[in-house]
Structure 1
Amino acid sequence: MTERRRDRLRERCRDQKVDGYLTFDYSDVFYLSGFPSEGCFLLVSRGGDFLFSPLLLAEQARSIVDRKLSVVTSRKLLKSLESAVRKDGLKKVGYDSAKVTVSLFKSFSSGKGMRWVPLDGFVLKQRMIKDENEIELISQACHATFVSRESTFGLLREGQTEREVARALEGLFFKAGASKTAFETIVAFQENAAYPHHVVSDKKLSPKMAVLMDCGCAFGGYRSDLTRTGFFGKISSQFQKIYGIVKKSQSVGMAAVRPGVTAGKIDFVCREVIRKAGYGDYFVHGTGHGVGLDIHEPPRLGIGSKEVLREGMVVTVEPGIYLPGEFGVRIEDTLLVTKNGCEVLTQ
């Protein structure tokens, strides 16, 4: 599987007229090698594929990666990279300038007779289209997230803190088989729900409070993303109104997800529902994003986004309305773009 991904990357390198591609990004390295550890970098080239590993990781790396990926280890890995490039006669190699520091670039680009070509997001563009194994892992994470959130909301009791609810929810993730949380879990009560990225606090739950949970977990490195906003106690008419608007916005947006539609179009149709209801100024973020090895990946479903949705992409649709000092409502699902539309994975 990882071998096929590298072969595909090699083909794309030829299209770009470069001899190979170098990445230091953790998620890119994992995607191309299957080795889930920091501190490694990877070169895919016309002459072969190399995982450069610190000494303490080398034996484990060799036990995990496929036979066509050579594990190179030494105390001076950048010197080993220089030797590999020179041995294979590589003249032009792509790299992601957004993923390396200035000092790192100076360290690996000092060799003569070489041209380093910025190809930002090169692997990310390939990662946007998920294969069957990736979709299965994301689906498992999404299902575990949905079930865990439902159970947690059903067990809410007066006096619980946001922090306690978040930890209880995360505990259910691990019982379901998750390896880790997808991001820092958000649990927000009442006015705290008006902060889109609220940091959990010791605020206590009491009747007549909105309860927002934004959560996700990971299976095999692949992540899920789900937000639900409920109400603890008798639902207020104001909450019902705002919830109804956001729910309609999300439904319209999800119905528009299909191959050939721009990501900006999804944002537009969601935003129009909220704008026409008079709350356009209170929808303060983009409508969604891609999900995979990272919780935020391309495509970005935001204002003016030109990225065209394609079969195999996994994206979120998450409109919201946030009323400062009162409460906020956000509803989010993770969707797989299918041949004729989309499939909701968070269910």
Structure 2
Amino acid sequence: MSKPVLLETGPMMDLISSQLAEAFTVHALPPRAAERDALLAKIAPDVTAICTGGHTGVKTDAAMLARFPKLKVVANFGVGYDSIDVATAARRGVVVTNTPDVLTEEVADTALGLLLNTVREFSRAENYLRAGEWAKKGDYPLTSGSLRDRKLGMVGMGRIGQAIATRVAAFGVPVVYYSRNKKSDVSYQYYSNLIEMAKAVDTMLVITPGGAETKNMINAEVLAALGKRGILINVARGTVVDEPALMAALRTGIIQAAGLDVFWNEPSINPEWMTVPNVTLLPHVGSSSVHTRNGMGQLTVDNLLAYANGTPPKTPVAETPFKAW
């Protein structure tokens, strides 16, 4: 019996590729457009599974999905799946899976580290030492920022948001949150209006899904409401924040500082960010540990093997609940 045909939309870690090769006939999408089209014209009629992820730079949009008449499953490496047109997948009966839970604690740790780094200027202090300025000029200047007198507003209160809030609350920092709906199992104060929450806090941490619904939701109006002591931390998606508005707010003192792990057009980010002194920049490392990436990779594989073996997938997304293969 022949193996089902699977398409990888970009390079995958060895843990994924080696296991998939045992259960599927695997084709990797070439980087050049002409080569891609030639490969897809040849294999698309037989492809029943796709392995993808935001890191591949390939959107599994409606046009892409339309090329695969026999497609059954799209497995996403990562918890965010805004690069996949799930509405189209749902209409066609295609199951989309992602990798929740296995990265929750790692991303929460990263968010807390980025928050502390931004508030207390640890990266700038280290650069001060490395440049020999400590011996030349004396102690690094006292930081105006501190967690001791702050109140955090969370934008998003899903699994990762709750893990972040637990960590921040343990530091003695009051936590409130904004999301589309109030969480029945969360005791933090809820705001149904983002602007009102921004006015009530001085620190905002964004951990909400990307996509059209949240594009540029952190805009000039939100930043102005956050105010001059405001600190913004984004570990969600770059598209959630209006980057020109944020850059202007940082340069003109509308807010105090920002910490970013995600950007528009990453990894080719706006070079202007390198000239903004009051922003801490990380290269999207939220889940980037060997331990966590291995867990994500194995869950991606397990979802695809479930299809190959005719068993239910482990983590289908809410929009495409599993019914049958």
Structure 3
Amino acid sequence: MTQATTKTLTASLLPVLPDSFETVRLMFKGMLRSLATPLLAFALFLVVWNSLAARVETSLGQMPGPAQVWSQAMVLIDEHNAERDKEAAFYTRQEERNAEKLAADPAAQVTIRPYTGKPTFVDQIFTSLITVATGFILASLIAIPVGIACGLSSTLYSALNPLIQIFKPVSPLAWLPIVTMVVSAVYVSDDPFFAKSFVTSAITVTLCCLWPTIINTTVGVATIDKDLLNVSRVLRLGWMTQVMKIVLPSSIPMMFAGLRLSLGIGWMVLIAAEMLAQNPGLGKFVWDEFQNGSSNSLGRIMVAVFVIGFLGFLLDRLMLLLQRRVSWDKTAVIR
């Protein structure tokens, strides 16, 4: 490479390098701001919490601070691991007994008994997630078709709107006794596939998270560009084809806004429903710890509070990711 060529390349790079450094600097500044601000706010929250907790005395002792809550979180994890070890040892002993029995008599009948240890905190988390998913899916299967029908038919909307407005603000504490009595009367079996407490909690969640999806889907469908619907009529598209090709794609942003609201409401409702229905999830954990009244109960309840909030945040994020996946609106953000 000649000296002239080297000078030419250097001269051509000089305007580019400052721009590249400036871009990297701005990116780093943006990342630092997006990370530092939330971390600073969270650290301030911990300091204020620790300061106030030291001044609050309850009937169960001093209000737990961040260190005590973290300690109880570790205890709950240790309890879960210990319970899993007990479960593994139980099945190992059972297999050994059955193996000895079959060795003595190959025609002997062996019994496989399930482990019946109490659910741990981690088990209760999964129970709550399964329950809220069941209620949310049932609500969505009902609410989305109803919302589409109401959006396409003003007559149907006028007929159903009073019922929607009446039932929308009803508390889960009002629904729960009714659901409990109906489930007890209808769901009768000597060997039920699902526990009654699970069915009661899931149906209560369904009844409370129907309404945002119905309302937002109705609005989304009703505000579709009329030219699109006119084109579908000109092309003589069938009703189902019109819904699948035009109505659903156009109304997905509003529909998902309703689904996200419904999921958030369902997650909040679930905790109260589990407390009263005694479904072995996070709600029952909180209630049992409150009734227990030990010196560690407040710390364990605070662990549950943070887990409930964090899981609610993750569920909303998952809905947002799903919306971006299936919708033409790729700029959807959490507000």
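Out of 1, 2, 3, which structure matches 0.90 when FRET efficiency 1/(1 + (r/R0)^6) of positions 108 and 180 (r between Cβ atoms, R0 = 30 Å, to 0.05) is calculated? If you can, show how the numbers build up before the last one.
Details: 1: 0.50; 2: 0.90; 3: 0.10.
It must be structure 2, since only it matches.
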Exercise for review: Give the label, chosen from 1, 2, 3, of the structure having the highest value of distance in nm of label points 7 Å out along Cα→Cβ at positions 60 and 84.
Suggested key: 3
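Every number in this text was worked out from the coordinates using simple rules, so none of it is lab data. Bear in mind that the values here come from a model prediction, so they are computed numbers and not experimental data. Cβ atoms are built from the backbone, for glycine too; each structure is taken alone.
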